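Okay, got some structures for you below.
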Structure 1
Amino acid sequence: MPLSWTLASIPNALERGERHLQPNWSVIAGWVDSQQLGERTNDVWTALARDWLEQLRRSLNDGYVVAESSEFFVLSKESAVKSNRLLGHCEYARRTILQTLDGVARDEGFGKHVVLVLANVEQYYDYIADFYPDEGQELSYHLAQVLFRNLMSDYPSKVCAILNSADCEDAGNSALKQLCGTSLADRAGQFLGGGDWEPQERFEEID
């Protein structure tokens, strides 16, 4: 790999976290854009991701290995057989998402997807210590997961239309009403119980 395709060659690309060096992806993206790489852009992003995983593997220092397929990297302590099996599942899931959410999910961006399989809960929390959201954000993510899972269960044929019609100004509430005859408040109330669950603010007005 050329020296210019390593994280060490990009100023301020790595930052010291609580336990490990963490890539500053904004800085890295700015450097990649400045190189005007054209058709080599995907190869460069793949090389930089591989370099990061190799550094993380050494930092974990516990028998981890990096495996890869056409679209994924996996960092784990698993055997080659299990790593390849996981890569196969990842490739299958990617294809399924692109087919199921045709017109919504897109195969855009550069480089490969990264999957980290940490050996135990202690290493997991050590790694995410620099990124872990506050409690409010965590609950918001969980709520979004539940809402989407229930939409896929109740309105599987309309999910793509909902996502393509959704407007961030009302969190997709109007699209849901138009296409399914229900509201976000109705959907949230199914598992949160009674309450005022209507979107309270327009997205662009939030400071």
Structure 2
Amino acid sequence: MESTPAFRAAMAPAAPPAPARPTPGDAFALARAWVRAGRRLDMVALAAELGVSRGTLYRWTGDRDRLLADVVWADLQALLDVSWTQSRGTGGAARLEAAVGRFLDLVAGQTALRALLAHEGESGLRMLTAHRGPIRPRLLAAIVARLDEEVAAGRYRPPAPLEAIADGVVSIGERFLHNGGDPTLNPDPATAKVVVSLLLRERSG
């Protein structure tokens, strides 16, 4: 009896699975891994390793500056989230000081960030610190949200508008962690934490 097409297809050796096609998420993850490893982000090399054209890569990620900024922000946001979570159990100014202090310590320990500043020079420092750049406004908004959470819960009486406090925290971090982009100077989170504690001191009365 002659077999049917359905039977022959079912009995045929399984074909090897086709290799998974790269996705926009794969592009971001690979770029993030490179930056974390201290490797300079090269869009030509990234497209080649993913097996996609540069046009496709740019449609997925934006240009190099946008991708680099998004990768850096993703890691800074993760560090801020960890710092906030680890400060649970306290409240008000104590929690804010603990969270910001932990964040400063974590950022200071990021060798990838120092490598990025060494690779990128002035453009890297501008990316991190420009008032209308791709990083600073997002960091400010995230810190304001944490401050507002403590204020809304009645645990913190801010001594100044929240935006001004957040701007001060970020400026202090930039001063003592990035040192104007000078790769020969070590980050100084200890001094930054002393100044931040004064900035976060609650309003009296």
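Read-outs throughout are calculated quantities, based only on the coordinates presented, and are distinct from any laboratory measurement. All values reported here derive from a predicted model rather than from experimental measurement. Cβ atoms are built from the backbone, for glycine too; each structure is taken alone.
For relative contact order in percent (Cα under 8 Å, 6 or more apart), find whichever of 1, 2 sits highest and give me its label. Show your work: numbers first, answer last.
On the way: 1: 14; 2: 19.
If we compare relative contact order in percent (Cα under 8 Å, 6 or more apart) over 1, 2, the biggest value is for 2.
Computing volume of the Cα convex hull per residue in Å³, for residues 75-170 alone for each of 1, 2, which one ends up highest?
Working: 1: 163; 2: 87.
Sorting by volume of the Cα convex hull per residue in Å³, for residues 75-170 alone in descending order puts 1 first.
Ranked by distance in nm of label points 7 Å out along Cα→Cβ at positions 11 and 131, structures 1, 2 are led by 2, which has the greatest value. Ranked by FRET efficiency 1/(1 + (r/R0)^6) of positions 115 and 155 (r between Cβ atoms, R0 = 25 Å, to 0.05), which of 1, 2 sits at the highest value? If we compare FRET efficiency 1/(1 + (r/R0)^6) of positions 115 and 155 (r between Cβ atoms, R0 = 25 Å, to 0.05) over 1, 2, the biggest value is for 1. Work out which structure the value 0.55 belongs to, where FRET efficiency 1/(1 + (r/R0)^6) of positions 19 and 83 (r between Cβ atoms, R0 = 41 Å, to 0.05) was derived from one of 1, 2. Computing FRET efficiency 1/(1 + (r/R0)^6) of positions 19 and 83 (r between Cβ atoms, R0 = 41 Å, to 0.05) on every structure in 1, 2 gives 0.55 only for 2. Each of 1, 2 could give mean projected area of the Cα convex hull in nm², but the derived value 14.8 comes from 1.
Assuming -20500 is helix-only ellipticity at 222 nm (-39500 (n - 2.57) for each DSSP H run of 4 or more, over all residues; to 500) as calculated from a single structure, say which of 1, 2 it is.
Details: 1: -15500; 2: -20500.
Going label by label, the one that fits is 2.
With respect to distance in nm of label points 7 Å out along Cα→Cβ at positions 91 and 195, the largest value across structures 1, 2 is given by 1. Structures compared: 1, 2; top value of distance in nm of label points 7 Å out along Cα→Cβ at positions 123 and 187, i.e. the largest, recorded for 1.
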